[in-house]
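Each reported figure results from applying straightforward, stated rules to the coordinates on display, with no laboratory input. Being a predicted model, the structure only gives us computed values, none of them experimental. Cβ atoms are built from the backbone, for glycine too; each structure is taken alone.
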Structure P
Amino acid sequence: MSNTSLLICASQCWPGSPANSLSQQLAKQVLQRSGWRGRVLLALQGWRGGRALLTGLLQFSLPGIMAHYGWRKQHIVSWIEQQIEQQNTQQLVIVGAGFDGLGAMLSAKYRQLQVVEIDKVATINIKQDVLRQLHALRPNLCLKAADLGRCSLAQLLADTAEFSAERPTLMLAEGVLMYLPETAINNLLQQMRQSVNAPLQLVASQMQLDQHGKPRFSQQGWLADMALAISGERFVSGITPQALPGWLVNLGFNLQQLVPAEQPENNDPCPGELLFYATAKSVP
C-alpha cells in the first residue's frame, strides 16, 4: 500500500473534515487494516501532540499537502455533480480509485449513476470488505480489481457486465497520470475513448513541470523527494499549464477548464498539481 494513499486517508480524518462522513469512516477502517504505518497515522491524527508532530514533518517536507487533498476533492465533486445533474452523465469510471469514498458517496446520492472503480487487487479487497461492513456497497457501485499496467482497460470494461458503452460517461483519474509514462497515459485514454460510444468527459490531474522540467509540487522539499524515492512513488511525467491544451488534443481530448492555483479566497494550499476537466473528441 502506497504512502500517498495512507496520507490521503489520514487527511480524511483530520480535524475540520466532515465528522462521521462515509469517507472518514472508510479512511479510519482502512488505516486500521494497513499495518503499522496505518495505525501510526491514525494514532497521530487522533492525538493533539501527534497532529502537531505530523504537521511539523509535513510543513518541513511538503507544506499544505493535507489541505491540498481537500481542495482537489472539492473541485472534483463539484464538477462531477454538475455533469450528473446538468449534462445527463450516467456512468462514472474511476481509475486508481484507492480508498477514496467518492464513488460510494455518489452511488448512494445518484441511484441512476453506474459507478465503476478500478484499482489493484489488495486495495479493492480491503475497500470492498470495509464498504460491506459500513453497508455502503450499493448495486450501482462496481469494484474491479485489476493492474492496468498488465491488462487492457478496454478489455476490462468490455468484460464488466455493469459497464455500458452506450451511457454518457465521465472518467476520473485523480492523482494517477503523474505516475505513468507518456506511452501509458496515451494507451489508457485511447482505450477509454474506444470503450465508450456516447459522450465522454475526463476529470484528471497531472503534475506541473518546474523550471528544470521536473514534475513536482512547487513547495516540495528534499525530505518529500527522499520519501517518494524510497517508497517507489516518484512522479514520472508532467506538463506545463501552457502546454496542457495541446497535450490533451494529442491524447484525444479538448480542455474545457483548468483550475487556477490562485483563486479569490480559495487558493491551492500546495500548488504544483494541475486539475482539469476535458471532453473527448469523436473517435474516427
Structure Q
Amino acid sequence: MSFSPVVNPVVDFSEYQDEAGQYALTKNVMDNGYCVIKNCDNFKDSVFEIASKIAVPQSTMYGFTQEIKTEPTPRNIAFSGIYLGPHMDFPYYESPPGISFMLCRRNDESVEGGESILIDAFEVAEEIRRCSPEDFKVLCEVPVRYQKIHWDRDDPVYMEWEQPHIVVDSEGTITRINWGPAFEGKSKNDSMTAEYLKAYRLFLQKVNESPTKTVRKLEAGECLVFNNRRMLHGRNEFELNGGTRLLELAFLNICEFRSRAQVLEITQGDGELVKMIGNQNTI
C-alpha cells in the first residue's frame, strides 16, 4: 500500500440521498480513509440520520450521538480549545467503532483555528515496516493498556483494554491501529522495555512527519466521515472570540459498514471485494 494524495474526496448531501452517492462515500472511505459530505442538514441529531444512510449507528458510552462544544471547565480535553494530537477514538473498547461521522453544526467566522487533522496510520505503520522491521515487530507484539475511568458523570465508566499499537491478520496485513496517548493507562512493567519505547517514539515521529496529513477547517453543514481504525484524527487549537464551534458525532460498527460497502460495490461498482476496512477479516 502506498499513499496517493486525493484532490477532493467530497460528496454533496443531495447526491448522498441515493445509492450512487452513498457508494461514492463508501468508496472514498475504503480507498482514501475519509470523505466529506457537504451541505448537510445541521440540526440537532441530524448526524444520526446522515450515518443511518449507511447503517444503524452504534451506541457508545456517550449514546448514539455526541456533541463536541467548548465548556468553561471542560471535563474532557475535546471540550476545550487546546490542540488535540492525532488519535483514534475509543481505543479502550474491545471493538471500537469503525467509522466516524463528524458533523460541523456551527463554526462561526470569529473562531480562529480549530482545523481538523487526519493522518493515514496504515501508511505510517507500513513506512515503519519498510524502514525499521524490528520496531514494526515490537509495535505488533507488545500489549499496551488503554483506559477510560470517569466517575464524575451520571453513568460512571471503568473501561480498560490491552492490545498492541499495530494489529495484523494471519497474512501480515495491517487491520487496525491502536493509538491514543491521552488514553494510555498503566501497562505491565515487562511491556515498558527500552525496545518498546524506541519503537513508540519512532511511531510518534512518523505520525508527526507523515505526508498523508490532511488539514481542513470544517464549515457548518460539512460532515467528515473517516475510518476510526485507520485514520488518526486531531484538531488544531482555537479561540472562539465570542463565537461558537459545535460538532456532533455518530459512529458505525465496522462490520456493518463493510457489509453496506460490499453491497454498494456490487450494485454500483465493479463488484470487487472491499478491502482496507480494518475489521481484521482475512477474506
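Computed over structures P, Q, Kirkwood radius over Cα pairs in Å, for residues 169-240 alone reaches its largest value in Q. If mean count of other Cβ atoms within 10 Å over residues 73-80 comes out at 16.8 when worked out from the coordinates, which of P, Q was used? Matching structure: P.
A value of 1.8 was computed for distance in nm of label points 7 Å out along Cα→Cβ at positions 25 and 265; which of P, Q is the source structure? The partial results should precede the final answer.
Details: P: 3.2; Q: 1.8.
That value comes from structure Q.
Ranked by volume of the Cα convex hull per residue in Å³, for residues 41-128 alone, structures P, Q are topped by Q, which has the highest value.
Given a value of -13500 for helix-only ellipticity at 222 nm (-39500 (n - 2.57) for each DSSP H run of 4 or more, over all residues; to 500), point me to the structure among P, Q it was derived from. Comparing all candidates, it corresponds to P. For the structures shown (P, Q), relative contact order in percent (Cα under 8 Å, 6 or more apart) is largest in Q. Given 18.5, 54 as the derived value for Rg and Dmax of the Cα atoms in Å, which of the supplied structures P, Q does it correspond to? Derived from Q, not from the others.
Highest-scoring entry among P, Q, by distance in nm of label points 7 Å out along Cα→Cβ at positions 97 and 273, is Q. Given a value of 4.5 for distance in nm of label points 7 Å out along Cα→Cβ at positions 49 and 177, point me to the structure among P, Q it was derived from. Here the read-out was taken from P.
When Kirkwood radius over Cα pairs in Å, for residues 9-64 alone is calculated for each of structures P, Q, structure Q comes out greatest.
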